[in-house]
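Following are the structures in question.
Readers should treat all values here as calculations from the given coordinates under stated rules, not as data from a laboratory. This one's a predicted model, so the numbers in the text were calculated from it and none came from an experiment. Cβ atoms are built from the backbone, for glycine too; each structure is taken alone.
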Structure I
Amino acid sequence: MPASACRKGFLIMAYLISLPVVGIIITICCYFLGLKVNKLLPSPLTSPMVIANALIILVICITPLTTEQYLRGGNMITLFIVPATTLLSLRIYQQWNLLKANILPILSGCIAGSLASVGSTFGLCKLFSIDPRLIVSLLPKSVTTAIALELSAKNGGFGGVTISGVIITGVFSAAFGPFFIKTLKLQDPVAGGVAMGASGHAIGTAAALGLGDVYGAMGGIAIGLMGIITSLLFLFLPLLF
């Protein structure tokens, strides 16, 4: 009888874990815990994004939940990235006059950001003799996921590596961007927003929204410009190998 009860309990647990809603609940709970930790201990290292990612990895490592089971629900949350990014257009429209007045600095900042991202990544990869396909996979790390995957795939990169690079870059920007803005006393919200969007795409822009509407709007502009500029830079990729 006890063995039968244990088996039944195990089957019930296995069934519950396999439900997509489990991944959604875990993600939301981990993010809210991250918010609480960041409120108690404000620091770039306690950014909600950093804490949430660390907790999700911990849950997968110490529980029977597998990565595949988590992603059944976790991936559903990523479906909201597109509508959330689209909503940034409203913020941009509200800051239209500011955008027109600063179009050249914004464009220059995005060009510099794209060159710095692609150039530094390529230089470091070459320095450590990284495989060319891995280099291609990492080069578009500072653009939004959809564009990064397309650029990587068309040039023989690895999709998984590209996604990892994009996520790590975005989380780093979200965690340390506000810290650097405050530490360096960057007063101009246009410059701060462009820096966050250019370095951390949608994840960085989400963090920029926490600093103000202008930061969020400029971050949204930077996402689009970085995608266009980086795509143009990839046209010259065959010359580098």
Structure II
Amino acid sequence: MSLFPQTSSYQYDKEFRGIDKLSWLPWVGARYAESPPGSRSLIVGESHYTPERDPAKVQESIKSYQSTPEHTRSAITESAINRSWTNKTFDNIPRLVLGGDAKDRAEFWSTVAYHNLIQRVMRYGAPPERPTQADIDAGWKIFASVIRTLAPDLVIVLGSCGAPRFGPSMEALNVPHKYQPRVAKVGRCWAYAGEVTVGGKCTPLVFTRHPSQFFSWREWHGLVASRHPEAMGGLKNSLA
């Protein structure tokens, strides 16, 4: 049963469950498959972190999250839609995509797909744990299978942590691709771009600053919208 039946879709789950090393099923909006031509958008986040700070309980928490395939979907339902707890990343995603807050959070999330690149739970600490190169390479391999299933028209990658390994990872998989470092600068941060051809479909990627902090969503929206007007405009118009 869907966690949020009017907003999420489980229609791709048979394919998702066949993807090796995919820990968490991607969120797919109920209207994603019916998006206007050219506007199917997949948002790729970075990591899930355990909220547990007690060292004696961290491993138990990680084990629980790692063994819960619905964790990504639960997080979006609870935080991004129901606001049971707050998260800056989820707050900024509609702003990045639409150029402002969504009038209806549930309606917005019903139109997009969301997947985390890193499929291993990270620990909070001082400093917080960061993904390793092995985590990132494994994530790009899984990503290639996810987009084969979802066939998005645009991929928006939140954060540039995985950008340097995109090319080498696709090369190792013999997946046709292009990678463009430093295509534009927003504030002190560079945007990166790329494209990947999977299942005969060429899909562009754009890498933004991670929206968890110091995120100028107006500027980043302007950049993404100027580079991909069809996808961004189609998605925005579908919510008008």
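General remarks:
- Mean count of other Cβ atoms within 10 Å over residues 140-147 from the coordinates reads 24.1; which among I, II: I
- At a computed 2.5 (distance in nm of label points 7 Å out along Cα→Cβ at positions 52 and 212), which of I, II: I
- Structure from which 7, 33, 40, 18, 2, 0 was derived, P(r) over Cα pairs in 10 Å bins from 0, in percent, options I, II: II
- Each of I, II could give helix-only ellipticity at 222 nm (-39500 (n - 2.57) for each DSSP H run of 4 or more, over all residues; to 500), but the derived value -10500 comes from II.
- Label whose coordinates, when relative contact order in percent (Cα under 8 Å, 6 or more apart) is calculated, return 26 (choices I, II): II
- Test item: FRET efficiency 1/(1 + (r/R0)^6) of positions 124 and 188 (r between Cβ atoms, R0 = 25 Å, to 0.05) calculated as 0.50, pick one of I, II: II
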